[in-house]
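What follows is calculated from the coordinates using simple rules that are stated; it is not laboratory data. Bear in mind the structure is a predicted one, so any value in this text is a computation, not a measurement. Cβ atoms are built from the backbone, for glycine too; each structure is taken alone.
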Structure 1
């Protein structure tokens, strides 16, 4: 077994303990167990070890082989403390997970339960990192005849404060401000959300929403706020915004103008987070 007296915890013989450690304090440093790092070879004989991100540099095949070897050594009585942030790795082999922050135990127990708690914390922490941050306008392309200028593109969270990170499912808004520099008979102002690889996710404009401003003159300013629930899967996205005539002639077009991220407590594949309610049953045999 491997004892950690400062934590009051013990990794028993015949176990793989996964450790997620945050903060500047290494709570495992006081242990006398040998500590292997990424460039150190893992022995073939049972030995109690702390694996300090020891599998981090391995490719998928080598990692799978190493995990299989760890499982065999565990069956032979070895104790391993697997220090990593590789959640799939922890799910594949850990008997128990300890979640440490600044040298203190936050949670301990079944891998699925502790990882779910950890993911909720990460999702919220990511959301907080974006709070009160204004998304810089940095389009990859800008075009138009100049009769209007998009002077502001704001991303707003559920509390109406600026953000660059939304939590999946939260009430969100995109606010576009347009200043007209010339006469425009019937301006259309729109937005388009894309994934980081350019897949169109959602787009709309004032014409589609049956909003009309009437003739605009130089010096007029219009602000349009699009409110929606951010039912997107975790990932990175961009917002394109434009002011144009109904026939498509651009006044000002900002391609991928601002970037934002979406966080969530669990992985969801794809783009749209449909939040399915799932029921299953075992059918009787014929």
Structure 2
């Protein structure tokens, strides 16, 4: 058996497994009434996450991307401008390392000897995980602080739900467990085309005001259905610039984002290597 096929088998076993689809928040229905307290509810819901300027965490990922079930463990470091994610293997080198700052992203696949250099981070992430998250969006998404550019039509649905709509079908849902419990942002429907949302982020298991479970699901669920479980979460850790760099071996095969989309993380075999 070739060395390349051995490495591909290790990668396949590491990321593919049986996993349940993420359980999404059951959203309220009904016309609702005008919510004059939406500003106060938003302020309470976002206070904790707005204090977070950087974050390190271990992230357990399960779900599916493009119909392929996955399970992986990531080690992450994120700021408002930069991100580093390593997919840890049971042994040996990481399955991949992704680093990005602003609009410059690099994905290294050390086990397969391939690299995408200087690609748009959101496009690289979409090729890997389906989710179009750039470096500037990652921290807000993981902490539950991502919001539409503007919000209109604030509504109250019962005593414990508030909603507000944004452009392109975007919508946020705030929830509290009781009249004395704090408001939480539990669902954000990201805007898309033709006034239809494109994907949603659900938040659960709040501790110290921050979610420890994040579920990301596309409107077309075949694209991605992911559950992220954050542990060892440390906010406002100082992360030096070198954290967001990766050493690319000189013999690594340079591929484009389009080639990555076509081949996926596993790549295409290049013949037998002994």
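Calculating mean count of other Cβ atoms within 10 Å over residues 124-131 for structures 1, 2 picks out 2 as the one with the greatest value.
Of the structures labelled 1, 2, one was used to calculate semi-axes √(5λ) of the Cα gyration tensor in Å, giving 52, 20, 17. Name it. Among 1, 2, the structure yielding 52, 20, 17 for semi-axes √(5λ) of the Cα gyration tensor in Å is 1. When FRET efficiency 1/(1 + (r/R0)^6) of positions 44 and 108 (r between Cβ atoms, R0 = 25 Å, to 0.05) is computed across structures 1, 2, the figure 0.25 traces back to 1.
Here FRET efficiency 1/(1 + (r/R0)^6) of positions 76 and 204 (r between Cβ atoms, R0 = 25 Å, to 0.05) was calculated and came to 0.00; which of the structures 1, 2 was it taken from?
Attributed to the structure labelled 1.
Among candidates 1, 2, the computation of relative contact order in percent (Cα under 8 Å, 6 or more apart) that gave 16 used structure 1.
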